[in-house]
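A short reminder: the numbers here are calculations on the coordinates, not readings from a lab. Computed from a predicted structure; not experimentally measured. Cβ atoms are built from the backbone, for glycine too; each structure is taken alone.
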Structure I
Amino acid sequence: MKKKDFLLFFFLPFLGTALIFFVVSFLNRAYVQKSVEALTREQLQAAAEILKADIGHFLREGAPSGSILELYATEENIYFMALLDKDGNVLGWRSKFEGYLPLSLRDVPAGGSWVIDSPAGKILNLYAPFSPNPGESYFLYLGYSLGSLEEMAARSKRNFLLLFGIVAVSGGFIFRGVYMLHSRFEAKKAEVEETRAERERFREISAFTSGVAHEIKNPLNSLSLLCELLLARVPPELREDVSLGKAEVRKISDILDKFSDALKPLHLNKETFPFGDIVLRVLESLTADRPEASSRVRLVRGTEVRVNADRGLLSQVLLNLIKNALEASREAKVILEAEKGKKGVRIVVKDSGPGVPAGILDRIFEPFFSTKENGMGIGLFLSRKIVEAHGGRIEVRSPAGGGASFIIQVPGG
């Protein structure tokens, strides 16, 4: 899936879901607020009916209208109340607005209840008529605080914003996680495709090389035999030239053998042994051609670390790496290390040479790629092939200051 398609497939549905959640929550809060306001209106009307009955009783008893309302001074949610006659004249009132009664009969709607804004918040007003005695008409004017409703609405809004924020952040993290997984999948897919293409190319090269090697081997054997016959019959002054020709034929044959070894399948014969054993084996092999190897190669750690591998093939890997390190380091030491870790055994071959240029670090293990003038690009490629056949991996690190470290990681041990 392309990056653009992925964003459309995952990100747009997430935004759509968040928008639906926002709209549904908003409508739900509006519905709850209206429902609570309607319930409060009903409660106020019920309270007004009780107050009208009480006030009517006091009026029938002849109590002064101005003092009747003082009996209800303890009501917390009633911000103001007033008693009016049939002409709208105020007979008595009390208010929590410090002597202010927000009354305007021109604002009274047909239903007798409405909401006003005040310094104390929203107030629900109720203007209700009643008759304590036949022929008498009074009006009860009440103002009921909607502060608890406003507080509940504010708390609902805060909770909504908090929940929406949590959903948005969680969705962002989920989307980021899915996006990272998708990116890793695409990278792994590209890597697998690249590996498949490389194997296909290698298979073609292998088939071609094997065919060429087979066709060349027979003529080379004939040339080698001819050189042997010539050495016995040519004059002494020509024997050196014939010997040189024989050596060149042998060199071509050795090159073909190396190519064949690099291309043929590997068959592992694993065993468990101390790492120091194959280091000694490699040094013995090297010392025959490079006497200085015994003094320049130093195993600083891991002599007794046990490795589970094919002894001969792993020795071949170390031989290639140490030979390269000796050539790169001139007279400097070559350091070997081995340690047991959670994922297996880690082996390091470190030199003090000029290092590997950054531009070729990714190509150094490719077949037939070499920086040496007479190199064939077989040694490091074969080393990687052997390590990967063991289920491990090999990499090279070369800091800017010089030197190179080849790191082998093989499982088990």
Structure II
Amino acid sequence: MSLLRSERVAAFLLVIAAFVGLVVANSAFGDAAVAVRDFHLAIPFLGLDLSVSHWVKDGLLAIFFFVAAIELRHELTHGELDSRRKALIPMVAAVGGVLVPSLIFLLIVTDPVYAVGWPIPTATDIAFALGVLALVGRGLPSRVRAMLLALAVIDDLIAILIIAFFFTTDLQPLALIGAVPLVLLFGWLSFRVRSKRAPLVITAMIVIGIVTWVLVYHSGIHPTVAGVALGLVMTPGSAEPTRRGLEPWTNALVLPLFALVASIVLIPDVGVDELNPVFWGILVALPVGKLIGITAGAMIARQLAPKRERAAALSIGDVLVVASLGGIGFTVSLLMNELAFEAVPEVAAEGTLAVLGGSLFSIIIGVIITVVRVRQHRASHTLEPEEAKENPVA
């Protein structure tokens, strides 16, 4: 299980799953793969009738958001975001990393019908970005990883808010109101996980979590929000063991399954000039928009910070590492694409390819910048102290 907690392994499994989905969809088994993806599994007494694809992206992915919410709570209370001083730079950088890609997308996609896809290039995939950094970033200061983690966590929070506010249809207030006391009860029970009745408490929490998910689903809000709410109300003492217990499953099953299902799309048989502007908007906005937006945001925040914090902030070279890897949208971007263009399958297919392509470009750019930066850090450490002062790393 410890191997499945590795950020490198998580990133590797995501790539393999997406590659397999894309290859199978465009092979002789493509029709069978689409049939399995669209096959419906119903639970009538709960009022649920979802396709395999929806069970994965609405159901299993809620577990991923549950784990992400636990990590977000930890960062807000004991981590890199536990004070305004610490949170300033990653917060402003994350906002820049949302605004600039959105603007680039809207400059390219001028048709209001397709402009709804503006949130797609705003996301950063925590697992993937940290995995790439772990793979090629040995030798960088630990603050680089901390900054990337903090930025990705804030990015996820923004993505959750976007999903809740912009992709909610036919809101059913009664179902949502019914979910609120269950979330609070879930949080209250988390205080008693270590009691003598732990097995009974854990069973009750699982049942409450499922019922909460069902109610949020019927409320019209995307059900992954249920996972976020449940993760945020857990006590630290029970949240951390839960995260560690679920992390191997999210890395090895939940995220790869989602990547596999989301990547089952046919490559459009059209010329480059016939591709929808949505394709180009995502393809450009993910790597370019994130790189510019995060870097600009971090530099602006650095100037706003007190002198003492400014001295401790990452240098421009290390910020570029974070900004380039921040363009790996993948999981959340694929989800945004599904939500934005669910009614237009052909555009959703091009959007999926653009997310994969944009993330791939970000990986390539990120790896190059990271490798160069690692060499600079290692070179600076081999210099004599006096020489190092005369030749600081940029």
Once relative contact order in percent (Cα under 8 Å, 6 or more apart) is calculated for every structure in I, II, which label goes with the largest value?
II
For helix-only ellipticity at 222 nm (-39500 (n - 2.57) for each DSSP H run of 4 or more, over all residues; to 500), the calculated result is -19500, so let me know which of I, II that is.
I
When distance in nm of label points 7 Å out along Cα→Cβ at positions 122 and 234 is computed for each of I, II, the largest belongs to
I
For volume of the Cα convex hull per residue in Å³ computed as 273, the structure of I, II it came from
I
